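Below are structures written as C-alpha cells.
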Structure I
Amino acid sequence: MHLNLKNSHSEGTSRIEAFSDAVFAIASTLLVLDLRVPDVKDGESLFRALLSNWEPHLAFLIGFFTLLVCWINHHSMFEFINHKNDTLLLLNGFKLLVVSFTPFATALISKYIGTPQQQVAVTIYAANFFLMGLAMTSLWVYAYKRGLADSASPQVLQAATKFWVFASFISGLIFIVSFFSISITLVLFGLMFLIYVFPKNRIYHLARKRLQATQHKIVVSET
C-alpha cells in the first residue's frame with residue numbers, strides 16, 4: 001500500500017494570524033478591567049482622585065504597549081512567513097500563552113506598585129516579558145531555519161533573524177535587572193519599546209547595512 005502524503009509545509013498562515021489577532025484583542029481588552037472609576041463626594045476633585053490612584057493607569061499603559069509592540073512584531077513576522085506546519089502552530093501557541101498571561105502580570109503591578117511587594121510584582125512582569133521575547137525569537141528562528149519564511153531576500157531574512165534573536169537577549173537582561181532596580185527596569189522597558197515599535201524599518205536598515213558591507217568587501221577584494 002502506498003500512502004500519498006501531502007507536503008508537511010502547508011500553504012497559508014491566514015488562520016494562524018486571525019486566531020492570534022483575536023487572542024491579542026482579548027488580552028488587550030482585559031487590561032482595562034483593572035481600571036476603576038473613583039468615587040468622588042461633593043466638594044472633592046475628580047482630577048485629584050484620579051491622580052491619587054495613578055498605579056492602575058501606569059500598569060495599564062505598560063501592559064497595553066507591551067501587547068501592542070508584540071502584536072506589531074507578530075504581524076511583521078508573518079509578512080515574511082508564508083508556510084506553516086504543526087511545530088510552528090505549537091510555537092505560536094506558546095507565544096499566545098504568554099500573551100494571555102500578560103493581563104494578570106499587569107494586574108500584579110497595578111495592585112502592588114508602591115507597596116513593599118512591588119519588587120516581586122515587577123520581577124514577575126519582567127519574567128513574562130522575557131518569555132514574550134523568547135517566544136518571539138523561537139517562532140522566527142524555527143520558521144527561518146525550516147524554510148517557512150521565504151518572502152524576502154536572504155539579506156532581509158538574515159537581518160530579521162538578527163533583530164528578533166536580539167529580543168531574547170534584551171528581555172532577558174530586563175528580567176535580571178528587575179531583581180536589582182525597578183527604575184532601570186522601567187527605562188529598559190521603554191528602550192525596548194522604542195527599538196521594536198517599527199520592526200520592518202529596523203530590519204530593512206540592518207539589511208541595507210549588511211548589503212553595503214558585502215559590496216564593500218567585494219570591491220576591496222577586487223582591488
Structure II
Amino acid sequence: MNKILSLLFALLVPFAAWGGIYEDMEEALISADTSWAIQLINRGMDVNSVDAAGNTLLMQTVNRDNKEFFDFLLKRRARINTRNRNGETALSLAAYRGKLYFVQRLVESGADVNLYGWPPLIYAAFNGHTAVAEYLLTKGAEVNATTENGSTALLFAARFGHIEVVELLLRHKADPNVVNERGASAIDWALKTDNTDIAELLHKAGGRAASELSAARSPSR
C-alpha cells in the first residue's frame with residue numbers, strides 16, 4: 001500500500017508543479033512582467049502551453065499587446081498555427097483586433113493566411129481593419145474565401161458598414177454576388193443594416209440582391 005501511495009505522489013507532484021508554474025505565467029502576463037514570463041520559459045515551461053480555452057501563450061501575447069514576449073516566443077519556435085477551442089489561431093486574433101505588427105510577424109513566420117473556417121481576412125473585414133485586410137491580400141489571402149455558412153469578407157464588411165474595406169475587396173476582385181447559406185448577398189446585408197452607400201457601391205460593381213440572382217438563374221417558362 002505504501003508503495004502505491006508513493007507512486008501516486010510521484011506522479012502527481014509534476015502536475016501540481018506545472019499548475020503552479022502556469023499560474024505564475026498568467027500572473028506575469030496580466031501584470032505585463034515580461035522578464036518574469038521569459039524567466040519561466042527559460043526555467044523549462046513549455047513554450048506551447050495553453051490555458052483552459054486552448055489559447056497558447058502566443059495568442060495571449062497578441063491579446064495583451066505584448067510585443068516583447070511575442071517576439072521571444074517566435075524566437076523559441078512557438079507553434080504558430082495552433083487553434084484554440086473556438087478554432088482561432090494567433091493570426092486570427094491579431095486580424096480581428098487589427099494589430100498589424102502581430103499580423104505581419106506571424107505571416108512572415110509561416111502563419112496560414114487561408115485558414116479553413118474563418119480565414120483571417122474575414123476577421124479583419126468583420127471589424128473594419130483595412131490595413132490588415134490589405135496586407136493579408138498582398139500575402140495571398142483568398143478574397144472570396146468563406147466561413148462555414150458561405151459568408152465572405154465582403155458580406156461582413158457590407159453588413160457592418162466598413163466601406164473602405166468594401167472598396168478594397170472590390171479592387172481585389174471580390175465577387176459581390178456570393179450568396180451564403182442563409183440566402184443573403186452582400187447587398188442584402190448592406191440594406192438590412194441601412195448601409196445604403198455600400199449597397200449602391202456594390203450595385204455599381206455588379207452586385208444584386210439574392211432574390212434578383214435567384215430569379216435570373218431560374219429557367220424562363
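Readers should treat all values here as calculations from the given coordinates under stated rules, not as data from a laboratory. What you see is a predicted model; the values in this text were computed from it and never measured. Cβ atoms are built from the backbone, for glycine too; each structure is taken alone.
A few comments on the model shown:
- Label whose coordinates, when helix-only ellipticity at 222 nm (-39500 (n - 2.57) for each DSSP H run of 4 or more, over all residues; to 500) is calculated, return -16500 (choices I, II): II
- When relative contact order in percent (Cα under 8 Å, 6 or more apart) is computed for each of I, II, the one that comes out at 22 is I.
- Answer label among I, II for the case where distance in nm of label points 7 Å out along Cα→Cβ at positions 178 and 194, calculated from the coordinates, equals 2.8: II
- Taking Rg/Rh (Cα atoms, Kirkwood Rh) as the measure, the highest value among I, II is held by II.
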